[in-house]
1. Quick check: -14000 is what I get for helix-only ellipticity at 222 nm (-39500 (n - 2.57) for each DSSP H run of 4 or more, over all residues; to 500), calculated from one of P, Q. Which structure matches?
2. Of the structures labelled P, Q, which one yields 15 when relative contact order in percent (Cα under 8 Å, 6 or more apart) is computed from its coordinates?
3. Between structures P, Q, where is FRET efficiency 1/(1 + (r/R0)^6) of positions 96 and 168 (r between Cβ atoms, R0 = 30 Å, to 0.05) highest?
4. Out of P, Q, which one gives 4.1 for distance in nm of label points 7 Å out along Cα→Cβ at positions 88 and 288 as computed from the coordinates?
5. Matching task: 21.0 is the computed value of mean projected area of the Cα convex hull in nm². Pick the structure from P, Q.
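Just so it is clear, none of the values below were taken in a lab; they were calculated from the coordinates. All values reported here derive from a predicted model rather than from experimental measurement. Cβ atoms are built from the backbone, for glycine too; each structure is taken alone.
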Structure P
Amino acid sequence: MLPKFSSKAFLAPMAGVSDPALRLQCKLLGAGLVVTEFTNIHSIIAKEKQLKEKMRTIQEFIEFSEQERPLSVQLFGSDLGALEKAAKIVEPYFDIIDYNMGCPAPHITQQMAGGALLQEVNLTTQIFETLVNAVKKPVTLKIRAGVTDSSKFLFKDIAQLAEDKGIKMITFHPRTVSQGYSGNADWKLIKELKEISSIPIVGNGDITTPEDAKTMLDETNCDYVMIGRGAMGNPFLFEQINDYLKTGEYKQYSFKDRLNSFFDYLHLSDNYKIKFANIKGQAMRFTKGMKGGAKLRSKITLSKNIKELEQIMRQAYFIS
């Protein structure tokens with residue numbers, strides 16, 4: 001059984017972005033579900049072995065806090081033995097095991113993982129069976145439409161197969177793998193998937209405003225929406241979507257609010273081992289669209305530690 005979600009708006013897993021501090025921040029601002037950055041099944045097995053020797057758990061490798069719950073862990077990799085092992089390692093710590101069949105990055109698809117699996121029906125069947133049999137927690141799936149434009153309806157067969165094999169929910173990004181993030185997400189395909197599915201469907205792609213979220217829900221009948229790039233540097237989006245769906249109105253936030261929010265993120269990041277390069281990346285995203293933002297981002301790039309970064313952001317706060 002899937003856990004109960006407090007809202008219809010979910011935070012997407014994003015490598016180098018959806019770290020535990022940002023996830024918690026989005027959760028506190030109304031995200032109904034947050035998902036870890038996708039993690040290689042072989043890394044999980046190797047890390048668990050190292051950590052066990054030191055009497056530590058996998059939580060040191062995939063960091064999270066209890067306040068994020070319900071929490072989903074996203075896995076990628078297609079070696080069936082390793083997949084079963086990795087799923088069993090993470091199961092005690094997470095509420096949902098999510099499987100990635102949507103990543104378009106070449107370094108992922110080349111290792112027969114992510115979006116490349118959409119055209120491998122036999123292997124995909126074995127992956128679903130392996131995961132569902134390995135764990136008692138609900139298994140969910142993230143997919144794209146297809147690999148290229150000529151195969152953009154592959155998602156229908158994969159979704160039916162997933163449902164037959166016991167997958168509990170599907171997140172669908174209606175672009176092809178070869179599209180990457182270019183062009184527009186074809187929301188009509190979400191509607192088509194919803195019409196043939198009897199499990200919850202999460203629509204994903206091109207949601208940057210509360211209005212977008214409502215339009216997707218209304219036009220496609222999907223059960224939930226998942227926000228990735230639209231939430232980068234803008235964790236307020238979840239609260240705005242929730243308010244807009246309830247009342248038709250939402251609070252507008254200023255750039256000062258955005259900068260304040262970055263300091264909240266920075267404060268939360270103290271509790272985790274987040275790389276400084278990633279924190280700098282978050283700072284860049286929080287300043288997107290600001291007056292003088294480009295100048296500020298070039299200063300951020302040059303910062304060498306948290307103290308310097310904080311100083312740059314404080315100066316920006318008093319100027320804005």
Structure Q
Amino acid sequence: MARLKLGTASWTDKPLIEAGTFYPREARTPEARLRHYATQFPLVEADTTYYGLPTEQLTRSWVERTPPGFLFNVKAYSLFTQHPTPTIRLPKAIQEVLPERLAKKRQFYRDEAPPEVVDLCWSTFVDALKPLLDAGRIGVVVLQFPKWVFPGSDTFTYLEEVRDRLGPYRAAVEFRSDLWMDAEHQESTLAHLGELGFAYICVDEPQGFHSSVPPIAAVTTPELGFVRFHGRNADTWEARTNTSSERFDYYYNSSELDEWVTKIRRMAEEAEEIHLIMNTNNYDQGPVNARMLGERLHAAGLEVVSPPPTPAAPEPPPATAEEPRGQGRLL
């Protein structure tokens with residue numbers, strides 16, 4: 001059976017920190033929070049990389065703060081998935097090479113940008129992931145396409161470009177248009193992802209919208225199966241909310257999660273590893289829902305992977321004649 005790894009979409013959401021139920025009181029810094037998170041789950045989705053291009057310094061700090069065996073799924077930068085990209089969030093070096101027509105805009109799309117700007121964004125993104133790759137901390141790059149991206153030859157051609165851009169990094173793809181998995185397109189969608197070696201991201205989300213993808217369980221690559229849980233809050237699914245935590249505001253009940261247990265069991269027979277990410281991120285909903293899913297899987301005889309052990313702190317150096325142990329250094 002596959003290794004089942006549970007996690008949440010982000011560990012930095014303000015409502016989670018303010019809830020006061022997941023992080024201990026002494027975890028007051030980003031470093032302390034990530035270190036604590038890694039004692040609770042073996043996997044996390046880094047979503048900050050969607051809002052701004054990461055740096056090697058950032059990802060190196062993630063490596064330093066987590067134990068061997070811990071994994072980061074990294075969300076693709078907004079420019080790469082046909083989302084609007086705020087000009088002000090680009091690194092200064094990239095802002096300086098923007099043509100005047102884009103530099104004056106509040107945001108722009110990939111199709112509006114010159115190839116050299118797109119190339120520079122891609123190289124910055126890929127280079128920044130190298131510390132994760134070298135340390136064995138990278139899971140997949142998560143490509144979440146919006147509801148205005150539809151199945152067709154242009155999109156499949158672009159996915160081929162993404163595969164080439166990513167090089168050694170694996171990818172998983174989530175769609176937000178119901179056309180991708182309707183009766184006409186489902187077979188070709190899964191087949192194309194399989195040919196590219198991309199994992200299809202199964203979803204649990206509100207139904208009845210054009211942006212709703214049905215909760216179909218499918219595995220497109222033998223290395224990885226993937227499910228993202230967005231909750232079932234239909235009132236906020238397509239609403240304009242101030243924050244994502246308001247949109248994905250949902251506590252699952254056990255019967256709702258039980259609907260996925262049989263599906264996950266079937267997926268686990270087809271893939272080496274299954275990633276199960278909770279994108280319910282108001283208050284402590286992510287950890288609470290993830291733990292409940294783990295309990296439901298355990299009750300069904302499916303075991304989830306435990307967080308990797310945290311290495312013991314290094315022993316202090318032996319005392320020397322020049323600096324006896326216990327004697328403070330004067331400053």
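1. Details: P: -14000; Q: -9500.
Value -14000 for helix-only ellipticity at 222 nm (-39500 (n - 2.57) for each DSSP H run of 4 or more, over all residues; to 500) corresponds to P out of P, Q.
2. Values: P: 15; Q: 23.
Clearly, the read-out refers to P.
3. Numbers: P: 1.00; Q: 0.55.
If we compare FRET efficiency 1/(1 + (r/R0)^6) of positions 96 and 168 (r between Cβ atoms, R0 = 30 Å, to 0.05) over P, Q, the biggest value is for P.
4. Answer for the origin of the read-out: P.
5. Values: P: 16.3; Q: 21.0.
Source structure: Q.
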